[in-house]
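Participant: The next part holds the structures, each set out as structure tokens.
Values quoted throughout were computed directly from the atomic coordinates according to the rules given, and no laboratory measurement underlies them. This is a predicted model, so every value here is computed, not measured. Cβ atoms are built from the backbone, for glycine too; each structure is taken alone.
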Structure P
Amino acid sequence: MLTILQAAGWPIWPLVICSIVALTLIFERFMFLRSERIAPAKLFDEAIHIAHPNLPPSEVIQQMESSSILGSIFAAGFRALTAHPRPSPEELKTAIEVAGRQATQLLEKYLAALATIASVAPLLGLLGTVIGMIEIFGAQAPTSASSGTNPAMLAHGISVALYNTAFGLIVAIPSLIFWRYFKAKSDAIALLLEQSSERFYQHIKVYCRPE
């Protein structure tokens, strides 16, 4: 591997950095977008259970908030009720919607960076290709001793061009695949959170003052 990096020349190092960053982001998103981290299976039933006949204490709300992303949305609704007894339905719904928007931002965190790597990696590979071609043409320039090509510089220029092109695609293709996968998964989770939040709102709006 080190031999390949040396043969590819300095233009490949930005691609190496991009590959490391992309792998880190992919691993982080896999760990973050787990079901138990986003919306545990029985969380909705537990939230409804502790909401009746009285609102849960602050300790329970804090525990729910730190348990999962959906738990933080439910906790926002409980906090709106405990902070302002008998709020209007609009105030309660606004508090839940704000928490939902914050949750959506967490779901899409780092996806823009991954998409950027997928777009930039081929361009970095192309840059390496251009630099390799420049070295190839430089190898054909006349030297002080004689005219003709320099085989060593010619081979180095070709290796720089080909290695950088290939490595740029190797970085870009998986990054694009995982970006699309995580984007689709985050959209599906966002829809699930929206539906759960609406159902939760319908259950706890009994604590609001009459419209």
Structure Q
Amino acid sequence: MNEPYQEPLKGTTTVGLVFSEGVVLATEKRATMGYFIASKKAKKVYQISDRIGMTTAGGVGDAQQLARVMTVESSLYQIRRGRAIAVGAASTLLSNLLNANRYFPYYVQLLVGGVDEKGPSIYSVDAMGGATMEEEIVATGSGSPGAYGVLEDRFKKDMNEEEAIELAIRAIKAAMRRDAGSGEGIHVVVITKESYMEIADEQVQKALSALAA
């Protein structure tokens, strides 16, 4: 007797949080195909505008295609209107794109975060195009329950940049310890009104060592 079909397992953990001056986006680097670790250096945070980033959970091909489209559309928006696209407008554009393809959906769950004239903000966007503005913290992917446990316990309003980076790393680390779909390393991006900055691996490792001490 044939065994029933089972969907391939997918896993990841992405985290977003708002601090006093901006937004921190963080992910781990493992990409899986069922129980097989397909990549240990998967990119899951994409810069789609000068001060906006997008994290991805789900199918790698779908995520990369959406990142390309959003980067182009954000550039066209700035050329046509003479100003950078707002975080809310970018999430709405992404929402419309996903909703228009809901019958042949992109298998993704996304975070769009950054800083615009209204300040820092993060939006969660699902595969059907639902977009929700997250006030403070958000996590997606199979490791999100573990990440949320840390975020809910330790987040506080008006954290500074250093505190926000440390909390994001701590949350991803917690998810990696219990979720088989998450692992290999941590990628952290900090977005403020002055810059979009990827935190160096050496700084991430230093923070991890401090947490283990």
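Participant: I have -12000 for helix-only ellipticity at 222 nm (-39500 (n - 2.57) for each DSSP H run of 4 or more, over all residues; to 500), calculated from one of the structures P, Q. Which structure is it?
Facilitator: Q
Participant: Looking at structures P, Q, which one was distance in nm of label points 7 Å out along Cα→Cβ at positions 63 and 79 calculated from, given that it came out as 2.8?
Facilitator: Going label by label, the one that fits is Q.
Participant: I would also like to ask the following. Comparing Rg/Rh (Cα atoms, Kirkwood Rh) across P, Q, which structure shows the greatest value?
Facilitator: P
Participant: Right, something else. On mean count of other Cβ atoms within 10 Å over residues 71-78, which of the structures labelled P, Q is highest?
Facilitator: Structure P comes out on top.
Participant: Let me ask something additional. Out of P, Q, which one gives 17.8 for mean count of other Cβ atoms within 10 Å over residues 127-134 as computed from the coordinates?
Facilitator: This value belongs to structure P.
Participant: Where is mean count of other Cβ atoms within 10 Å over residues 111-118 largest, in which of P, Q?
Facilitator: Top value of mean count of other Cβ atoms within 10 Å over residues 111-118 goes to structure Q.
Participant: Looking at structures P, Q, which one was distance in nm of label points 7 Å out along Cα→Cβ at positions 103 and 159 calculated from, given that it came out as 4.3?
Facilitator: Q
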